[in-house]
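Structures given as C-alpha cells follow.
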Structure I
C-alpha cells in the first residue's frame, strides 16, 4: 500500500493530501530513510512522522484496508511519541 494511503486509512493523518504534503516536505521516514508519498509500506516497517516539532514513531502491523474506523488503530503500534525537544 502507498504511504499516503496508509497514513489516511490508519488515521495517523486525516487527509491523503495532507499526507502527500508532509511526505513531500521530507518529514516522514520509513526504516530511517526519507520517504515519498508513493513509497510502499509493508508490515514490520517503522514509520517516523514529525508533526511540527513532535516526532511519532509507529510500527506497521497490517497493510490491509480496514472495514471500520475501530479496526484502523490495529494497523499500527506506537513505539514512541516524543515531547518537543
Structure II
C-alpha cells in the first residue's frame, strides 16, 4: 500500500526518479545520485521509500547479501493513494 511521502523524502525520490525512472539500481548508485555525506542516510532514504510503498526491493541475483532497488512509477503511486482514500 502506497502512502504520501513527507517533503524531505519526496525530494530524494525525485532525484532518484530523474536518474533511474523504472530502471533497477543498487545502493552505491543511489548514494551517488543522492550525494549524501553519510552512507547511513542513503539506507534511511531507501528504507523509508520502501515503508511508504514507493520502492520495490529484491535480492541481487549473484549475491544475496546485496539488494536491487526499483522505484514505483509516481503516477501509479498517486493512483494507489487516491484509491485508498475512497
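We did not get these values from a lab; they are worked out from the coordinates using the rules stated. Everything numeric here is computed off the predicted structure, so don't read it as measured data. Cβ atoms are built from the backbone, for glycine too; each structure is taken alone.
Who wins on distance in nm of label points 7 Å out along Cα→Cβ at positions 55 and 71 among I, II, i.e. which is largest?
I
Tell me which of I, II gives -17000 when you compute helix-only ellipticity at 222 nm (-39500 (n - 2.57) for each DSSP H run of 4 or more, over all residues; to 500). Derived from II, not from the others.
Consider the structures I, II: one of them gives 37 for relative contact order in percent (Cα under 8 Å, 6 or more apart) as calculated from the coordinates. Say which. Considering all the candidates, the number was obtained from II.
Could you figure out which one of I, II the value 5.6 for mean projected area of the Cα convex hull in nm² was computed from? Value 5.6 for mean projected area of the Cα convex hull in nm² corresponds to II out of I, II.
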